[in-house]
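Novice: Multiple structures follow.
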Structure I
Amino acid sequence: MKRLHISLNGRTRFSDIKIGPGIRRDLGRLILDAKVLAPHRVLILSNKRVFRLYGADVADSLKAQGLKIFEWLMPEGERYKSFRELERAVSFLGKQGFERNDLVVALGGGVVGDLAGFASSIYLRGIPLVQMPTTLLSQIDSSVGGKTGINLPFGKNMVGSFYQPPLVVIDTETLATLPRRELIAGCCEMVKQSLVANKRLFNSTVKSLKQLKDDPGFVRSSEFESLIAANCSFKGLIVAGDEHESTSRSDAKSRKILNFGHTTAHALESITSYRVFRHGEAVGYGMLVAGELSKNLGMLGLAELESLKAAVRLCGALPRADNLDVNKIIGALQHDKKSVAGQINWVLLEDIGSPRIVSGKTISAKLLQQALRTGLQQPGRQKDN
């Protein structure tokens, strides 16, 4: 089992990340070993599909430590990150009498983790949370760093909080049951992370994607587990230095760089009512658009752009996006939660591993439209559901 520790600016708050195959069966012991956690009741917040696969193992490990278990299952899908589901979740906690030292376990992908995290952060002004991500995307990204939230009709993650989980438990066995599209989505997020990190992580990611293409069982390898740990370590380093994504920062260590590809991605998800794209698929297109913008602004060389495109293609085929209305996408961009003083801050690239935050003022409407039309060309036809 691999272990990572994220300290937040030298303060006492931290997240411990445990990574390994089958460790869901040790969750109860891992919770009690974390000295900051001493619950009597534990809520497993999940969805039906994930709970059917892993809920019994998780519940048994908790019961073995004498903990009282409750379960609450939300519907599956990004559109259920809503006020309605949030209210249902916190109401359940209240009706079951959960107290400040009790615990929520988020068992599932990013949607489950975001809603469970937000509910934990506001119920009784905060009760402890354990993230137990079961998708590749949530294992390398959304479970690490403490961002939680729900969507509004005109924008993604517009309401939320920063709320760090003391413990993140990543069971790599769960990747073996992922639907093909979920694996593609996670691979896109891996590419995104590596593009803003460094060339070493990018090259390791490309190598692993090639191996995964030839052998789907590679997700169960120790090499892939190490790649997950490297992604978590990089994100943890950025979060530790800029936990709340300061609006005053625009340097290459700002947490904003983790939003590479997300500006367009959130717009794509919003205008399609979260029904067409998995989040990582939308990020795949977002990276292509950002890459085109970077090239058109004279920042990124053609060879580096081709490397970016090749990496996205290695992830797998994406749903079609070139049939979407570019003007609607641009309209949705105006609601991006990362805008400052009415301007979108784009994360672009000067080189692989060299992100740069660029004000939307420097990007003309013509350049943006051109980048969208080129970047949204389909890298491959999605066949699997």
Structure II
Amino acid sequence: MKITAVEAIPIEVPLIHTLKMAVATVTKRESIIVRIRTDEGLVGLGEAVIAPYFTGETQRGAISAVETFLAPILLGNGDVFNIHATMNQLNRVLYGNPSIKSAIDVALHDLLAQAMNVPLYRLLGGRVREQVNSTWAISASEPEKAAEEALEGLEQGFQAVKIKVGTGSLQTDIECVRSVRKVTGESVLLRADANQAWSTEKAIKFLKAIEDCQLQFIEQPVGRSDLYGMAKIAHTVDTPVAPDEGLFGAEDALHYIRLDAADGIVMKIMKAGGIAGCQELAAVTHAANLSLHLGGMPGETSISAAAEVHLAVSLPDLSWDTGIYPHTSQYDVVTERMQVTKGSYLPPEKPGLGVELDEAALARCRLDC
């Protein structure tokens, strides 16, 4: 089966709630929808979430990367069955750009599973679990508002809550966590994400102050390159520490393992360069006896979410569940939106990703770049 066309379609989707982080404030999510057509009439989809503060990619840059470097390889050597060989070629001609490469990887997996007439999770080894539990994210910087946002998630059945910290004073962050824990009770998993906000000393001070709140883990409390700071925090506090911005693929994981600088990791398809990269990273993580959280991005569409759910149900170990977030978007670009039920997602049972573009919805979100 040969590839006949590759499209990179820029879109913008507003979030239901503003996402306030230490590194950025996001009210709408920019993405690139990758659509790959074949000579047998099948269409594969992938999504590159664009977050310059995270991967360094921009929409115009991602489109240029596809048109100038990536599409010519896909069209010239376009056998959809050779995913690993194709991705190796893409990595040789263009360094970095993990999100747009991940979208291509997902689209190729979508095509391959469609060609075999099976849901993607079967191609990935089958189900280890029937469904995956996701996370309710809150980013209010006042304790009372944070508690209100937490209650909104609990009312929808979520059993895990993540609170963004690092956007205000350390004392306010402490009060926000305490306020959220008070309304969730002890049975709900509570996580925090500092998005690189603190020094090592501030991170330790924060975590010691809220030890009784029993965070399941904290994401990226210090700068992405500060592995020694991560190691010091991991050795000083009881709360498990996990890199996000500081760990993209399996090679990065080895650095953390050698320094004993993490108790677990946050893995994302958009960071690892696709499903194949995630499987490699998950294997390294499992061998090192680290916990694993599969994350997504608030504002992502059901295309990203479907890929994440298919991967999540097939992973041998997923001890820290997932953060899959199509429920944070005001609207979507597919005919049948991924639905969250009591905080959990089921994989589609149709061949491939199991989602199809809605042309009218796509036109509503489409940008001119």
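The numbers here are math on the coordinates, done by the rules we state, and not lab data. It should be emphasised that the depicted structure is a prediction, and the values quoted were computed from it without experimental measurement. Cβ atoms are built from the backbone, for glycine too; each structure is taken alone.
Novice: I, II: which one has distance in nm of label points 7 Å out along Cα→Cβ at positions 68 and 348, as calculated, at 5.8? Could the numbers behind the result be given before it?
Specialist: Values: I: 5.8; II: 3.3.
Here the read-out was taken from I.
Novice: Now, a different point. helix-only ellipticity at 222 nm (-39500 (n - 2.57) for each DSSP H run of 4 or more, over all residues; to 500) computed as -11500: which structure among I, II?
Specialist: The read-out comes from structure II.
Novice: OK, next. Match the computed value 0.99 of Cα Rg over 2.2 N^0.38 Å, for residues 4-227 alone to one of the structures I, II, and report its label. Intermediate results must be reported in sequence, preceding the final value.
Specialist: Values: I: 0.99; II: 1.22.
So the calculation was done on I.
Novice: Which of I, II yields 20 for relative contact order in percent (Cα under 8 Å, 6 or more apart), as computed?
Specialist: It was calculated from structure II.
Novice: Out of I, II, choose the structure whose coordinates give mean count of other Cβ atoms within 10 Å over residues 124-131 equal to 19.5 when calculated.
Specialist: Label of the source structure: I.
Novice: Given a value of 22, 19, 17 for semi-axes √(5λ) of the Cα gyration tensor in Å, for residues 188-315 alone, point me to the structure among I, II it was derived from.
Specialist: For semi-axes √(5λ) of the Cα gyration tensor in Å, for residues 188-315 alone, the value 22, 19, 17 is produced by structure I.
Novice: Among the shown structures I, II, from which was the value 1.3 of distance in nm of label points 7 Å out along Cα→Cβ at positions 60 and 132 calculated?
Specialist: Attributed to the structure labelled I.
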